[in-house]
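I've put the structures underneath this note.
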Structure 1
Amino acid sequence: MSRTPKLPEVLISEVGPRDGLQSVQATMPTLHKLRWIDALVAAGLREIEVGSFVPARLLPQMADVVDVVQHALRHSGLTVMALVPNRRGAEAALAAGVHKITLPVSASEAHSLANVRKTREQMLDELRAVHALRRDSAPGVAMEVGLSTAFGCTLQGVVAEDDVIRLAVACVEAGVDEVGLSDTTGMANPAQVRRLFTRLRAELGARAGAAHMHNTRGLGLANCLAAYDVGVRTFDASLGGLGGCPYAPGASGNVVTEDLVFMFEAMGVRTGVNLPQLIAARAPLQAGLPSEPVYGMTPEAGLPKGWATA
């Protein structure tokens, strides 16, 4: 008698090929990017942010984004996501055939000006323009926002929680399908995460999106668990902890995908990701960026004896 595999309980959204690569000085050769994405898919990841549609003069690391998207689209069952900062970027992403676009909206005005050179209100106007474009040309493409600096900002300091919630509601009113919260500067703590995601889910319901945590101060996994405890089921992470934010001084270290998957699977929460294969996906990453340090406690310690791989 055959058994139907159980569906994953959480979605791990891998952001390394975008968030990770745009945060390092070196440019990974395209062939290595493609091999890395293939390895991530082989490990069972079902959503990957593969790049940014920004001018190559600003981010040469993303100059090959169209080629990367076209390659990623060959994988059935994979949601191919890309960051777009504005309508022009959205036009290019939709033309390339991505399944999902995400836009950078900052809860901190200071970070918004540094990151995209627009105020928060101007970014809401951009959202409306992108929504109209999406509605008219590619209605099947998902559109999301991860609110940057939602838990604090190294440029501005404290970010009022009321401001975060108001901005999240405004993003949905501008046409976004989902709004998540990002700890861009690694300033969040578990109590704050529980409180803010509880408020977000109360306001937005099913439109409340992912938790994007950084491990700058060592609380990345604790904050992910806090978000899980209040109902969040989508989590951004980066293989090897690659990445940060070039416009937030001192903000290093995305949550390590390998450690996040280990935490959930060890708890009995299904991710759909094969951990040994995920650890093996570090090889093409390191081949493409041989001088870049990678992180992760699980790959260093190894899997516990008797770890189930099925």
Structure 2
Amino acid sequence: MTRILKQALFISTVILLESCATSFSSKKLLNDAENSKINTSDITNFYKAFDLAIRDTINATKIFKRYYFSVGSRGLRDFYKIKIRSKEKFSDFAIGYQDFYKAIEPNISDLTDLESEIRKNYNKFKNLYEKAVFPDLYFVVGSFNSNGTISKSGLLIGTEILSRTKQTNTENWNDDILKISMPRNHIPITVSHELVHFNQKNMKSGKTLLWKSIREGSAEFIAELISGHTDGNYEEFEGKEMAIWTDFKKEMHKSVWGSWQRESENRPRNAGYWIGYIICKSYYQQVGNKKKAIYDILHIQDYDEFLRKSKVDEYVEKLVK
């Protein structure tokens, strides 16, 4: 595995699902799910730059700067600051994995077929949470930095990660690219996850593992309600639920989020997300009024009290029976 892919794999392993908590701009946010903008111009600009860069690799960084980053959307500018951070490393990655970017171009150059599903999920969220706001959505191309995050500008989707189809030629993809990449039809699910994050401004901030897990897990749980799936794959947790939950209770008031993202001998990757997901799912089952349950989840002020009311201990016991 090359150095740049090792770096990308590490980043993706640690923060594939993680979103950036950023203060929002003064721009008026829309409560209308149909009128938020979906921006794909950055994908067009990327491939214009990419085609030039692979023919002039010595000047690739300058080319990407001029034809991609300098003319990018507000969403790309934010994604660069939050995730990409280096034009040189980005350029090296794009040139080093040009076969990959060539293979996915037909899959991400036109995303209009996904718009109806994305907006359908928006409307499902509004039905669950009447105060929902719908920011602009930006599809950008990164270097395997993140499949999704948020900023003051809106929802930012790292489309290159979400690009694989059954027809995609993966012959020249190595095992690590195959491991990180996700199916194109997963895009509406990631968008749903990030939309929930954008609507978490009324949740009290914190530093503990419990806080971070519920913040990420609530986005997973509500995304599942509106899209039918979680952003992460939790199949590997089956049979390990009680051991992971027991470990979590020992550390939940510590600031140890990083170790609950990484894979270890004791638990699969993104265990913190899964824990938060089951806590929120268990709470949801306790409340008869489901709209109230969603409101409660998005307005948590006392995480220990929320945990107690969730009765998640009983939920975990049922999982292992």
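Values quoted throughout were computed directly from the atomic coordinates according to the rules given, and no laboratory measurement underlies them. Worth saying up front: this structure is predicted, and the values here are computed from it rather than measured. Cβ atoms are built from the backbone, for glycine too; each structure is taken alone.
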Problem set entry | Origin of the value 15.9, where mean count of other Cβ atoms within 10 Å over residues 74-81 was derived from one of 1, 2 | 1
Problem set entry | Structure from which 60, 45, 35 was derived, Cα extents along the principal axes in Å, options 1, 2 | 2
For this session: For helix-only ellipticity at 222 nm (-39500 (n - 2.57) for each DSSP H run of 4 or more, over all residues; to 500), the calculated result is -15000, so let me know which of 1, 2 that is.
Result: 2
Exercise. Looking at structures 1, 2, which one was P(r) over Cα pairs in 10 Å bins from 0, in percent, for residues 34-201 alone calculated from, given that it came out as 10, 40, 35, 13, 2, 0?
Worked result: 2
